[in-house]
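There are structures below to look over.
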Structure I
Amino acid sequence: MTVRVFANAILVLSVFMLAGFFIREYIKPLQKLFLPSSLIGGVLILILGQQGFGFIEVPAAFKGMPTVLIDFVMASLVFGVDFNREKLKEYLDYVCVPMPCYGMQMCIGTGLGYVLSKIWPGLPIGWGVMGVFSFHGGHGTAAAAGAAFQKLGINGNMEVGMILSTIGLVVAMIIGMIIVNYGVRKGWATYVKEPTKQPAYFYGGTLPEDKRKETGHMVTTGISINHLALQACWLFASLFLGQKIFALGTLVIPSLSHLPSVLHGVVGGAVMWQLIKTLKLQGYVDVKTVKMISGFLLELVVFTAMATLNVKFISTYIAPILIYTIALVVLTIPLDLWCAKRFCKDEWFEKAVMSFGAATGNTSTGLALVRAVDPDSQSSAGDTHGVYATLMGWKDIFVGLTPMWLLSGVGMTMGVGAAICIGFFLCGMFFFDTKKRVRQ
C-alpha cells in the first residue's frame with residue numbers, strides 16, 4: 001500500500017466519520033445507547049459500499065488497518081500506569097466482583113461457542129472466547145483479539161467481536177437501566193430514591209464551558225519539537241521496543257515468533273514506561289496526550305473494522321451469536337449482583353451497576369449507569385473501577401494468548417477462565433465476605 005493510497009483512504013474515512021458523528025448528534029436514541037460515532041460511520045459506509053447498495057467503494061486499505069493500528073492501541077494500555085498502594089488496599093474488594101464475571105465469560109463462553117459451532121459448523125475456530133473480550137473490553141479489545149486470530153490464519157472472529165461489542169452496548173444500557181430501577185425500588189442505592197436523568201450534554205452536543213476539560217499539557221517548547229509529535233513518538237517507540245524485545249527473544253525461544261503482535265504493544269508499553277521512570281524522564285511525557293492519540297487510533301480501528309464486516313457471514317450466523325449473548329448476560333447478572341453485595345463493604349449497588357456496565361458494554365456504559373444512581377458523584381464506584389482496571393491490566397495478555405491456545409482445543413482456555421472465576425470468588429469469600437465481618 002502506497003502513501004497515496006493510505007492518504008486517500010483516510011480522506012474517505014474522515015468524511016464518513018463526520019457523517020457518523022452528526023447522525024449521532026441528531027438521532028437521540030443512538031446517544032442513549034452510547035454507540036460511538038466511529039461505529040455509526042463504519043456501518044454507514046458498509047451499507048453504502050460494495051456489500052450494500054454499491055453507491056460508493058469502500059477503500060481496500062480499510063481491511064488491513066485494524067490489525068496494524070490495534071498494536072499501537074495495546075501499547076498505550078499499560079503506558080503511564082502507576083500503582084497507588086493505598087488505593088489498592090482500600091478498593092481491593094471490588095476486584096472480586098468483575099473478575100469472577102470475566103473468568104465465567106471466558107470459560108462458559110468458550111465452551112458454549114464450541115457447542116454452537118457443532119450446530120453451525122461454519123463458525124470460526126475459537127469464536128466463543130470473543131464474548132469476554134467484546135463485553136469486558138468493547139470494540140477495541142475485540143478488534144485486538146480478532147486481529148490476533150487473523151494473524152493465525154483464522155478469519156471471522158473480527159466480525160463476531162464487532163457484533164458482540166455492539167450488542168453489548170445495547171444490552172448494557174437497556175438491561176442495566178432495568179437493574180438500576182429495580183435496585184432503587186428495593187432500596188439498594190445509597191444516594192437516590194429514584195434514578196436520575198442525565199443532562200443533555202452527557203449524551204451529545206457541545207459541552208458547556210465549565211464542563212470542558214484539558215486534553216493535555218505541553219511539556220517542552222514548540223521550538224524544540226511539536227508537543228503532539230513528541231507524545232506520539234513515545235507511543236510509537238513503545239511498539240518499536242516491543243517488536244525488538246520479541247525479535248531478540250525469538251533468537252533464544254523460537255516459539256515466541258508465533259505469538260500475536262498485539263503482545264508487542266503490551267510488553268513494549270510496559271517496558272518503555274519503566275525505562276522512562278528509571279531514567280527520570282517523566283517530565284517529558286504527558287500521559288493524557290498519549291492516551292488521546294491512542295483513542296484517536298482506536299476510533300480508526302473501530303471504523304475500519306465495522307466498514308469491512310463480512311455481511312454474509314453475520315447474516316448467516318446471527319442466530320448462534322444471539323443465543324450466545326443471551327446466555328452470557330443471563331449468567332453475568334446474578335453473579336455480578338451477588339458478588340458485589342457479598343464482597344463490597346460500602347456502596348455495593350453502585351459498584352454492582354458499574355461492574356455490570358463494564359462487563360457487558362464498556363467502562364463508559366458502566367459510568368453512565370453509576371450516574372443514574374449517583375448524580376453528584378458521591379460514590380467511589382468510578383475510582384474503584386479505575387483502580388481495578390489498573391491492577392488487572394495483566395489480563396489483556398489473554399487477547400494474544402487465547403487464539404493460540406484455541407488452535408489445539410478449548411480445554412486450556414476454559415480451564416484458565418474457570419481458574420480466574422473460582423480463584424477470585426474464593427478470594428472474595430476468604431478476605432472480603434461481608435457476612436463474615438458482621439459475625440465477627
Structure II
Amino acid sequence: MKIRNTICLFVLPALLISFTAGAQERNVPDTVAGIPVNYDPSCIGEYTLPGLLVTGSGEKVNSAEAWMQTRRTEILELFREYQFGHAPGRPEDLRFEVFEEGASAFDGKALRRQVTVYFTGEEEGPKMDLLVYLPANRQGPVPLLLYLSFTANWSMFDDPGIKRGMVWNRDQEKVPAPERSPFGRFDIIPFLESGFGFASVYYGDIEPDFAERIRYGIRSVYLEPGREQTADNAWGAIGAWAWGLSRAMDYFETDPDVQASQIAILGASRLGKTVLWAGARDPRFALVIASCSGEGGAALSRRNFGETIAHLTAPTRYPYQFCPNYGKFAGRVHAFPVDAHMLISLMAPRPLLLQTGRTDLWSDPEGEYLAALAASPVYRLFGETGITEEAIPEPGRFINRIPGYYMHEGGHGFAKEDFSIFLAYLKDHLQTE
C-alpha cells in the first residue's frame with residue numbers, strides 16, 4: 001500500500017488546522033536524543049506499507065481461515081523476531097496465593113480479592129500483586145477489565161484495604177508506594193454497576209522500567225550466567241510486561257467468579273504498546289484498549305511524524321523495551337518487515353479500541369487512525385466493517401466498531417471522559433454468560 005502525503009489527502013482542512021495548532025499548543029520538542037522531530041504534514045512524504053493479505057511465499061489471503069492458519073502466524077513471528085523479542089511460555093512452577101479471598105469494598109458495592117502471582121514458585125523470586133474487584137451483586141462469573149498500571153495498586157483506588165506494595169522511583173530504588181498515584185485515582189464504580197469486574201497490576205512488579213535493572217525482573221530468570229542480554233531477538237521489557245499479563249490470565253482461568261473467556265486489557269503510552277502486544281501474542285484476551293500507544297504501538301512507523309524508531313531506540317531512551325533487532329531499523333524504516341497496521345491486524349477478529357489525544361502529536365494520533373484503516377481489510381475477512389472513512393474523525397467522535405477509534409480533545413494518556421467510552425466499548429463487545 002503506497003501512501004503519499006496522507007494527511008494532506010485525507011484530513012479535512014479544519015482538522016488539519018487543528019493538528020497544526022496542536023503543535024504550537026503543546027510546545028513539542030523539535031529535537032529528541034539529538035534527532036530532529038517532524039510535525040509538518042508536508043514533510044511526511046511517500047511511504048509503502050508491507051502487504052497484509054499476501055503470504056511470504058506470495059499467495060493471496062482471501063479467507064479468515066487462510067489468515068489464521070498462515071498469514072497471522074507469519075506476521076506474529078516477524079514481530080517476535082524484529083520488535084518485541086521471543087518470550088518463554090508459562091513457567092512450570094507458577095503459583096497463585098490468594099491472600100485476601102473476598103473483602104467488602106466501596107460501601108458494599110464490590111468484593112475485593114488480592115492475589116500474589118509467584119512466577120517461579122519461590123517466595124523471594126519475581127512476583128506480582130494482582131488486585132481484583134468484583135460486583136457485589138453478581139449472579140455468576142463476570143467479564144473483567146484488567147489495567148496494567150504505572151503505579152502500585154494501593155495508590156490507584158480510594159480503598160484503604162489494599163496491600164501497599166513497593167514501586168521503583170526515579171533513582172531506580174524500590175520504595176513504599178505513594179499515597180496517591182500521580183495519574184489520579186480510578187473511579188471503577190460505573191464498571192461494577194454495569195456488571196464488569198476490574199483488576200490491576202503494577203508493571204514494575206513484572207520488570208523494572210530501567211535498562212540497568214534487568215536482573216530484578218522476570219527476565220533475570222532466563223538470563224545466561226554473567227550476561228545482561230542473550231540475543232538480538234531476545235525479549236525486551238515490553239515483552240516481559242506482556243508476558244506478565246498472560247500470567248494474570250493464567251490466574252483468572254482458576255477463579256470461578258471471573259469469566260476468563262471475556263477478559264479485556266487496558267494500558268497507556270508504553271503500556272498501550274504492551275497491551276497491543278499482549279493481545280496479539282495471547283489470543284485468550286478477548287478485547288484490548290490501547291491509549292496513546294504511538295511509535296512501537298499503533299502509530300505507523302513509516303509515517304515520518306512525531307516519535308520514530310530512531311527516537312525510541314536511541315541509547316539514552318528506551319532500547320531495552322524492545323529486542324535489539326528493533327533498533328537496527330532506526331535509520332532505514334523502509335526495510336522494517338512489519339508496521340503498526342500489522343500489529344493491529346493480529347487482534348482480528350477480536351475487538352480493539354485505539355484511544356488517542358488531539359494534541360499528542362508526539363504519539364501521532366493520525367498515524368494510529370491510518371494504521372487501523374490499513375488493518376481493516378483483515379477484519380472484513382471475519383465479517384466486521386472495520387474503519388472505512390479515510391478522514392480521521394473529529395475529537396469527541398467515537399468510532400464504535402471492530403477495530404474502534406476515539407480521540408479526545410486533550411493530550412497524552414487518559415482524559416476523564418475516556419472511561420465512559422471504554423465502558424461503552426466493553427458493553428457492546430464483551431459477552432456475558
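FYI, it's all coordinate maths here, none of it is from the lab. Everything quoted here is computed from the prediction, not taken from an experiment. Cβ atoms are built from the backbone, for glycine too; each structure is taken alone.
Details
- Here helix-only ellipticity at 222 nm (-39500 (n - 2.57) for each DSSP H run of 4 or more, over all residues; to 500) was derived from just one of the structures I, II, and that gives -7000; the source is II.
- Distance in nm of label points 7 Å out along Cα→Cβ at positions 67 and 171 from the coordinates reads 2.8; which among I, II: I
- Of the structures I, II, the one that 21.7, 70 was derived from, the read-out being Rg and Dmax of the Cα atoms in Å: I
- Entry that produces 23.0 once mean count of other Cβ atoms within 10 Å over residues 107-114 is calculated, selected from I, II: I
- With distance in nm of label points 7 Å out along Cα→Cβ at positions 251 and 371 derived as 5.2, matching label from I, II: I
- Per relative contact order in percent (Cα under 8 Å, 6 or more apart), the highest-valued of structures I, II: I
- For distance in nm of label points 7 Å out along Cα→Cβ at positions 307 and 339 computed as 3.7, the structure of I, II it came from: I
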